[in-house]
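Chemist: The data blocks that follow each hold one structure.
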Structure 1
Amino acid sequence: MTTNQIIDVIKPSLIQIATQHATGTGFYLHDYDLIVTNQHVVKNVGDVTIKGKGFEKQFSKVLFIDSKYDLAFLTAPEGVSFSPIQLADYSLLKDGDEVVAMGHPYGLNYSSTQGVISRVDRVYNGLKYIQVDAAINPGNSGGPLLNLDAEVIGVNTFIIRGGDNLGFALPSSILREALEQYMPHKGESMVRCHACSTLVSKQNIDGEYCPSCGTKIELIKYKDEDPEVTGVAKTIEDILARLGKDKELARVAANTWEVKEGSATIKLNYNPNTFFITGDAYLCHLPKQNIGVVYEFMLRENAIMKSMLFSVMAQDIILSSSTYDMDMSAESGERMLRDLFAKADYYDTLLIEKYKCLPKLIES
């Protein structure tokens, strides 16, 4: 296949993964009905958000982690049509074979890089990897390394910083072995012992230790086991819920949330150091012509708005609102966010239709 054909085949099965601490890539394997990624992408969390071409942002549970080989398996969304990509036969790989790495590096969705296998069986820190010269960047982690038949030959795992395109992928043979070991327990929460490779769960753990070799094991922790959100963050999330937003899906990181309102994206942040809560609604882009008219309009609106303000960052038009945490009650906070959401959608439409501003591009 050509690179473009490979991309077309793999795109429907490429998954964006986000936690409060990291972002990365995963891919769906049809034969196992699981999403594969790196363990370091989902480290210390049991619930992540996923998004793909065939479905909107939603939750997924981490079912399996293996810190030794940096592997994790996640639940796949139901009712989604994925492409039936397969695992390649690792034994057939040769140095010099052409490869394609896919992922979401630096938030640039569905990016691909081409290269060749520098060494099929490179041993690094006592483990075997496929060394490639295809660029593997932050955000590519957990994505598939593919041969020219669009088969998965490895999982993009890490790079050597300062090296010239020194990328490493976990071989498909090791991935296949982990999948086959886990499949009899599919749906259960399992941790693979990094010392002896025994699968450990709540049912067989010996206190905090592997029942086979005695190595200390930390089981996967899920949201319903986390401490409750408290203080200002809880107030914000309660307000989001009353405004009809999914507060769990909105949560991007500690004290940071992101929601959609119409065509606008609103980013909320609470800074405990400055005690301010800010809401920034990212609207459309400045037009290519008649920019002065748009600036004049925004300045007039700024003069009459009491609680919001227009600004421009690069080409983004932003509508912002902020308040001091001690001044925000549940009622005043709800009014602030309701007004911001409504005005964001209103102004975004007005700026596009009347002032010919450019709609924000939606990642396909």
Structure 2
Amino acid sequence: MKFIYLTLSSIPAGWAHEIQIMKMCGALAENDIDVELICPARRVGVKEDPFLYYDIETKFNIKKISCLDIFPGSPHRVLFWIRLISFLILSRIYLFFKNYDILYTRETLAGLFFKNFILELHTFPKKIKFIDRLAWRRSKKLVVLTSFIKKRLIEAGIKENKILIAPDGVDINKFQILSPKSQIREKLGFPQDKILIGYVGMLKTMDMEKGIDIAINSLKFLDEDSFLVLVGGEPQDIKFYKDSTTSLGFKDRVFFIGRVDHKMVPLYLKAFDVLIAPFPDIEHYRFYMSPLKIFEYMASGVSIVASDLPSIREILDENNAVLVEPNSPGKLAEGIKRVLQDKDFADKISKQAFEDVKNYTWQKRARRILEFIKI
């Protein structure tokens, strides 16, 4: 059985969606399926073996296709479209001469060049365009992250039995770290006698705030021995929030770690006393996201405080996390205090989160998708 996964993402480049793609390809390959990941050959990205970079054990073939990569570092929208369309055209030519059984992609524009493919959607357009309807109609099946995306698709005329809800996942085995917290902190250079509030992930997504300002301002309501540790982020975003901490007087209480290899994420998570996901209440976060960090948080065994949003509630509830009013530094601080001040409660929700996340492994997600598309 030949399974083609088509993506415009540079592999590797260190973004969360690339982790998801690589983990899914690895999980699919574990089912004795011949998986080939097709991605663009670009002059940007990380010059490292992608299997080592993403800590993927099960190997599959990666084919890099040329594209018109003009000014590769530029974020200009026109250049993005040139890159995407040229990549899809050349991929179409490449696949014309190959035999395969399933074509799977997250690129809506693939609907212009292919039919009977599987389309995975991670958001829903604010205004439905011709290409959206074309892709939905030409796709054989649709895989979505949340029930809200499915609901919008049905409202747009897509048959319910064509849509599968499949939240993101995690590799639980990577979080089986037996070293004590003190030893981990020593290795990472963190203080032993401070409360460390951890956040792992990008500081902004598609120019959207992710609640970092809320997290920084929550320090106003917490004891001075509480420190915020931010792991991840682009240099310009780190500078922006560093300036913010200075102006607010919290320069010495916020640690900016920057990007780390994904295989180091479990170690960082284990070093913290509490993990936060302070997403603001905007449409994308409210309805469409299935953040990798939530599943990694759950697998870490550390208590979680997250924004109370409908998309979050599809995974978390009061039994496995503390859910707080979004956009409120004070409420976020209250949730953090509840975890820190009640060890029995913190242990209870963290253990339940670990049990619950066993239902969200990449392997189980891959099997559900394979069963849905009836391979």
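No value in this document is a laboratory result; all are computed from the given coordinates. Computed from a predicted structure; not experimentally measured. Cβ atoms are built from the backbone, for glycine too; each structure is taken alone.
Chemist: For distance in nm of label points 7 Å out along Cα→Cβ at positions 154 and 290, which of 1, 2 scores largest?
Modeler: Sorting by distance in nm of label points 7 Å out along Cα→Cβ at positions 154 and 290 in descending order puts 1 first.
Chemist: Same structure again: Determine which structure produced the value 33, 28, 27 for Cα extents along the principal axes in Å, for residues 210-281 alone, calculated from the coordinates; the candidates are 1, 2.
Modeler: Working: 1: 53, 30, 18; 2: 33, 28, 27.
Considering all the candidates, the number was obtained from 2.
Chemist: Just checking, which of 1, 2 has the largest value of distance in nm of label points 7 Å out along Cα→Cβ at positions 74 and 330?
Modeler: Checked 1, 2; max of distance in nm of label points 7 Å out along Cα→Cβ at positions 74 and 330 sits with 2.
Chemist: Follow-up question, since we're still on this one. Computing distance in nm of label points 7 Å out along Cα→Cβ at positions 322 and 346 gives 2.3 for which of 1, 2?
Modeler: Among 1, 2, the structure yielding 2.3 for distance in nm of label points 7 Å out along Cα→Cβ at positions 322 and 346 is 1.
Chemist: If helix-only ellipticity at 222 nm (-39500 (n - 2.57) for each DSSP H run of 4 or more, over all residues; to 500) computes to -6000, which of 1, 2 did it come from?
Modeler: The read-out comes from structure 1.
Chemist: Suppose Kirkwood radius over Cα pairs in Å works out to 21.7; of 1, 2, which structure was it derived from?
Modeler: 2
Chemist: Separate question: To test your reading of the models, identify which of 1, 2 gives 5.7 for distance in nm of label points 7 Å out along Cα→Cβ at positions 194 and 306 when calculated.
Modeler: Of the structures listed, the value fits 1.
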